[in-house]
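J.: The following blocks contain the structures, represented as structure tokens.
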Structure I
Amino acid sequence: MAATFYKYIILGGGVAAGYAAREFASLGVLPGELAIISKEAVAPYERPALSKAYLFPEGAARLPGFHTCVGSGGERLLPDWYAEKGVELILSTEIVKVDLAEKTLASSFGGIFKYGTLIIATGATFIKLSDFGVQGADAKGIYYLREIDDADSLVEAIRAKPGGKAVIVGGGYIGLELAADLIINKLDVTMVYPEPWCMPRLFTSEIAAFYEGYYQNKGVKIVKGTVATGFESDASGNVNLVKLKDGRELPADIVVVGVGARPLVSLFKGQVEEEKGGIKVDAFFQTSVPGVYAVGDVATFPMKIFNDKRRVEHVDHARKSAIQAVQHIKATEKGTSVAEYDYLPFFYSRSFDLSWQFYGDNVGDSVVFGQTDPSVPKAKFGAYWIKDDKIVGAFLENGSPEENKAIAKVARVQPPVTSKEALLASGLEFASKI
């Protein structure tokens, strides 16, 4: 079979692909030069919508409402946009073999694609409990959430089990956001996670206590310090019981698992340098192979602000890294240059009427300020992380746009701190003065 050639190919159809396509279009790309190859059946979309609004019982997010690039306030790129720009959307196509030396991609259908420049934007996929040999983990009624098809399946399950019992395995991003969604859908929700508090990778115990208390006030039951070790099913193969390591058993009509993700890099093993679980790239997202870039979840890149290398799984980085890579590709063609990637880590979440933002790094000592009583309506509080006598991270719940900009500036500037007590007393006022 003859290969189809594109000057540029973006492998993956998630958030990074949409932002990369928009940047190519803005910098100039001829019809037929650029293709996006995606195993999903729809044009790139803002993936966070799946856990934040897609499951709402009323006013739920639906396509085409959240195609990229609306997540950052930009134009919504509908499928017609790609056609108008001469960008080829090759959907429902899974690439099963990559040869970086020959610059070829082979699909499961037998199609062969050749490229001049490749952007790897394959993202990450969820970790399944069956990967660990958990008994009964392949039963019907156990759900994961990563793509729109996953969300559609979960919507159907919620509608089929009104008032049913839902067990969420995991206490991170997905667990917390989906617990809120399912409670809003009037299900009986229990969260199970092994850590001593929720979101341990980011939250301190004091911050976590606020969110756990808030969720419990909303009706979410929380079981900490144990894991799911097995599932039982009914005669039809549908899950009906979750077995925990501590001996407890939880009846369940729906189980949603959110225990982490792993980058999709297996296609490139042995062909490109890797580091810290991802594909090693430079400050322009170039890999060790000329003409091959890696962006978003799969890239381990230089974190300039902290002078180390990291892999970041977050939509903000997916957007910005894609833009950086395309700018470098086009600048190189013109014989010009772009500035090195200088990323400030950013994470956020929205659930119920809560909305928090975090910038920087959560290392060192923490100082929590403000109202942390979960029973107080619209409670506002925040935290700073201090390392080597300077602020390296900042967090704020229920902040205004101006206040969120202020804490972002604090994390970027990293001002010195002489007294934790003074910082505690000044709280958010400190950020407004930086």
Structure II
Amino acid sequence: MIKKNFRYIEMADILRMEILSGFLKPGQFLPPEKELCQIYNISRNSLRQALDLLTSEGILIKMVGRGTMVPKDLDITKYETNVLNIICPQHSSYVIKALPILIDMFKEHYPNVEFRQFKTDLGNEQVLKDLSGFGIRADLVIMSDSDMERLPLEEYVELDDVLPEQNIQNEQLISVFSRQKRLYAVPLTYSPVFLACNPKLFADYGLDVPKKDWNWEQFTAAGKAMTLDSNGDGLKDIYGFGLSTSLYRWPVLARKYGCLLRQEPSGRLNTYGLPEFLKFALKLIYQDGISPIIAMNDWDLLAQLFDEGRLGMFLTTTLTTSMRNEHFPVTVIPLPKSPKAAKGNLTIANGMMIPQTSGNLKLAKLFAQFSLRMDFQLRMAREAKFLSVYHQINEEVWTDLELRALGLNQDNLEPSYFMNEMLPNSTERRISQEMVKFWAGFETPDELTARLNQIFAESR
């Protein structure tokens, strides 16, 4: 008896959502009962109970001899179930470039659904409670893989029933949004950290854009050639490379130099090769002067300088840099490598979560499911130039050279690591804090490395 009640109430919820969202339109007849039973795998008795419930609500009317119809004069404005509130992180490229495409495509199928976006800092673990204090009920939360380390997962819905249209070959993309084999966020897009270049600057200064592995001497020489005072005012206004102090950027370059920075299961910090790389980084900044010191702590500023044509190269992701720059074609190039380069790259990802407090769970899940549709993923990849969760779409949109430089070429796949696989959230924050004096030029690489090793040896 309990199961039957659950089934008819669930069926009523599905039909109610489809009607109020506009998927089933006023004046439209429902399919015959037999067909509905087959589509939703429900008994005739439970279906009729659901139809009776919606009829009593005025959402359906029964036409004798013709079937069940959505009323032509149905007023959906009195229902709140067609509104989805989306909580978005500040300055999210996905929110700016991909979310509008997703909403537009969703509204083509469900025209009565309205969306409200609230931008906030997801670093606040109490974000849902804070928003509820202002009367905002969150239905969807767009977040990053690093947010999974901070957000209280017991406040979010498990999403194992939101299934992709095709197999997602990147198992780590599923794993990073899962805990204890339960999925808490639907993957939206991801990106390895890669080296982007401005091919126009390369051409202006007689340089060939690298299309295969190159060494550190060639990299430094290219950076020097593109660093200059272009207007003669005595100040450098173009730099060959933009180095960021963020742990989500420079460790990628460090791996190719031969540095392994990670925390071992024992708690010990593995700093193999770190002093050597940091000496090289200091030389780029303070001796060769090919990276702007003022922008090291601000990757938004580095992205702006790159977009303005003031940087020849910098480390970035598709979620930070517009791959559709109007002034020059943003080009993905290989990272320089040493013979002792470490395999693997750092990856970041965006996902979508649904809070337990959502007042419209079924519609929220439908929207999350829609984000995994092949047609949306293809349009997102083409128009926003984001990586799709489906590799076959990436092969269609991105060139072989780009995929190889990103480490995503099927013939030469690079291992991908999310930050929490190398450095747990608390370790990442501690290292960033401890490196401030070093990046400012007040500590040597050897002094910093020794201090980091001591800190993490004492914390074990």
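Laboratory data are not the source of any read-out in this text; all were calculated from the coordinates shown. Here the structure is a predicted model, which means the values were calculated and not measured. Cβ atoms are built from the backbone, for glycine too; each structure is taken alone.
J.: With mean count of other Cβ atoms within 10 Å over residues 210-217 derived from the coordinates and found to be 13.2, which of I, II does the value describe?
T.: The read-out comes from structure II.
J.: One of I, II was used to compute log10 I(q)/I(0) by the Debye sum over Cα atoms at q = 0.11 Å⁻¹, for residues 106-273 alone, and the answer was -0.53. Which one was it?
T.: I
J.: Could I ask something else about it? For mean count of other Cβ atoms within 10 Å over residues 346-353, find whichever of I, II sits highest and give me its label.
T.: Across I, II, mean count of other Cβ atoms within 10 Å over residues 346-353 peaks for II.
J.: Once distance in nm of label points 7 Å out along Cα→Cβ at positions 186 and 282 is calculated for every structure in I, II, which label goes with the largest value?
T.: Going through I, II one by one, distance in nm of label points 7 Å out along Cα→Cβ at positions 186 and 282 is largest in I.
J.: Same structure, new question: Identify the structure, out of I, II, from whose coordinates relative contact order in percent (Cα under 8 Å, 6 or more apart) was calculated to give 13.
T.: Answer for the origin of the read-out: I.
J.: Given 26.2, 87 as the derived value for Rg and Dmax of the Cα atoms in Å, which of the supplied structures I, II does it correspond to?
T.: II
J.: Something else about it: The value -7500 for helix-only ellipticity at 222 nm (-39500 (n - 2.57) for each DSSP H run of 4 or more, over all residues; to 500) was derived from one model only; which of I, II is it?
T.: This value belongs to structure I.
J.: Computing distance in nm of label points 7 Å out along Cα→Cβ at positions 74 and 114 gives 1.8 for which of I, II?
T.: II
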